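Undergrad: As structure tokens, here come the structures.
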Structure 1
Amino acid sequence: MSIDLQRVRAETIGVNHCVHLNNAGAALMPTPVLDAMTGYLRREAEIGGYEAADEQAECLQGVYGSVARLLNAAPDEIALMENATVAWQMAFYALQFQPGDRILTAQAEYAANYVAFLQVAKRTGAVVEVIPNDATGALSVEALERMIDDRVRLIAITWVPTNGGLVNPAAAVGKIARKHGVPYLLDACQAVGQMPVDAAELNCDMLSATGRKFLRGPRGTGFLYVRRELMLRLEPPIIDHFAAPWVATDRYELRPDARRFENWENNYAARLGLGVAIEYALSIGMDPIMARCRMLADLMRDELARIPGVTIHDIGAERAAIVTFTVAGFDASEVHARMKTQGINVTTSQPSSTLLDATARSLPLIVRASPHYYNSEDEVLRLARAVAALGAR
């Protein structure tokens, strides 16, 4: 199935205002998402917040099913969260660690995750260990296998790091984790929405993601998947009477589903928008989306690599739709600003966001451009022409 580029661009009002190549930050919402959210907010204004939620209860409930279909999971294994960081933290901090327990992670791990590892290590005496990379720069599955022993309590990695197109071998990691009975937490923020995600094939126990990136949903949305067998053994680090109903004066009971990780109050308009964004992506097809995303990213790398002074910093044998580069003689922040004046949205990636990888590779502040399926080939070429023009000043 091919993507009807004309239709999806007609349903993306932002393409009329800019060349948006910051989809790994926050993608442009399609009009069905915008319409669903504004329509819901209008009803809140007209009849009240509680009443609007009651009126749209079936649609709001359906968001769990949408996420489940996206991940090939069950609706009761899904929690809807205000962002991916909260989703990841609720899973991670529900785990118990003791002195000497080992947490294994990737060299390109995201800062928000790594500082949580460090905090738990400081509190409990657990240790954080980094899985070496293979020759391509991806996490080495062979090295991970050698690191497994009876003290490993968690494997937690980022599938697609924030600072480049690297795709870590998430499914191969999952096979090792499942074989040894080690819980496996996968940060799928930059993967969900640009490639197929199958929780069963990944063999992950927990998976966190956001709505605002390649899913093209609203900001302030995210979700958590927890495999049922593990979920029923976990007590969230924070609960309220939605997550754990108060059933007696001295007792509460955790919900029997993943909503034990949620709390009572939520942004229902945003949740509705998330559900519509997921259904929009599923209607197009994740395989065609991945194929077009990677084609555009490869085109971007090829065009940028032809420009004197441009260095591409992406690693790995498999690469997703995130392209990072520097331009000789220009700070990345200056390149970012110059592109903005021409109506081209890119961003920068700080070394501190992936400190281990940035230190190992001596990465400076780098420019990050992330195309999506609704971008045109001409928009990619427009970025390359604008970057080439920097050296011609």
Structure 2
Amino acid sequence: MLSVLTRARKSLGFFCAAVAAFAISACVPASGPSLGAGAGSGRVQIALLTPSGSGQASDELLARSLENAARMAISDLGGTQIDLRVYGTAGQPAQAAAMASKAVAEGAQIILGPVFAQEANAAGLAVAASGVNVLAFSNNTDIAGNNVFVLGPTFDNTAARLAAFSVRQGKANIMIVHDKNTAGELGRAAIQRGVSIAGGTVVATGSYEFSQNGVVSAAPVIAANARSAGAQAIFMTADTAGALPLISQLLADNGMGPSVTQFIGLTRWDIPAATLALPGVQGGWFAMPDPALYAQYQARYQASFSEPPHPISGLAYDGVAAIGALLRNAGPGPIRAASLTQGAGFVGVNGIFRLRADGTNERGLAIAQIQNGQAVVIEAAPRSFGGAGF
């Protein structure tokens, strides 16, 4: 379901100076950056925690992609100002804690990673007394706070962006439809908050058991409730790997097509691309990172490493990018939260982002609509904070 990154791997389908100071189009050598972990020395020492060592091929692929992206970002900085040291966690919380402690003992001033929420929580706790901050690749806000920041896109950020857009389009009466599971409840709560902040109204809430029979049984009731409540939009938590194909089609079959009620998705509806052809999602809205910037990153990564990047590898680029923007003022000790949470934010391969004092993040997202089987951007991602959606 929704892409909270945990060891259970439910769904992974889901950068470096301050906004005005860094050009993402910086060159990368055709042969790709050097991959020698721990090579060289720099003004800032970064520990990168990856899931390498678990024995699973998927973890090794992810680990390699994260390291490649981090080294690409270092190369883009145009100097040797960063000493990147890579530590394998095997995807295990205890190992993540041990590697985080080892990294700090070896001089790490900040930690990038790990990926999974329980790992990140363990790593943060292990080094909390040292003052070293952890920039985790998770999007699980339950672990955010104290010295742990999450870099992954959060439900709250996505819900707020979409709810604000919906209200501006005159669709302020919104029904929430969610799965009856943990991810669905988290998504429901995020949508509720987003609609409230945007000045809209949640006119009804519907749910279904997370099974084929559960969706089939609930769809007619949800459609009837949407009509009686006067819902102008139905905001769904379902994702492409779960209930989305079925619930969208059944709601449309029950008279809730795009000409009647706007469908909105909390998750990416363009991954995998085959989802775009589904009849039930035509006309639907969802949020996504700046597609032009991410396409540029994909092309550069492919050219440098002769393979496509893992979908979340850009978060490693983001993290190095943010740290690189702070090099000028970096001292010998840990990089402080006050520096990481600067209001102007940073720009990277997924667009603008900034870290918040509570450990969450805010990202500039584009609004896309599915039109004739294609994802078409109908409102561009902002290029600085203070623009649309903020």
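Since every read-out is calculated from the coordinates, none of them should be taken as a lab result. Because the structure is predicted, anything quoted here is derived from the model rather than measured. Cβ atoms are built from the backbone, for glycine too; each structure is taken alone.
Undergrad: Rank structures 1, 2 by mean count of other Cβ atoms within 10 Å over residues 211-218 and report only the one at the top, that is, the highest.
TA: Values: 1: 27.8; 2: 14.6.
Comparing 1, 2, the top value of mean count of other Cβ atoms within 10 Å over residues 211-218 belongs to 1.
Undergrad: Here Kirkwood radius over Cα pairs in Å has been calculated and equals 21.8, so which of 1, 2 was it run on? Don't skip to the answer; put the middle values down first.
TA: Working: 1: 21.8; 2: 21.2.
Value 21.8 for Kirkwood radius over Cα pairs in Å corresponds to 1 out of 1, 2.
Undergrad: Distance in nm of label points 7 Å out along Cα→Cβ at positions 91 and 163 was computed and gave 2.3; which structure, 1, 2, did it come from?
TA: Numbers: 1: 2.3; 2: 3.4.
This value belongs to structure 1.
Undergrad: Now for a different question. Taking distance in nm of label points 7 Å out along Cα→Cβ at positions 131 and 219 for each of 1, 2, which is largest? Before the final figure, lay out the partial values.
TA: Numbers: 1: 3.3; 2: 5.9.
Across 1, 2, distance in nm of label points 7 Å out along Cα→Cβ at positions 131 and 219 peaks for 2.
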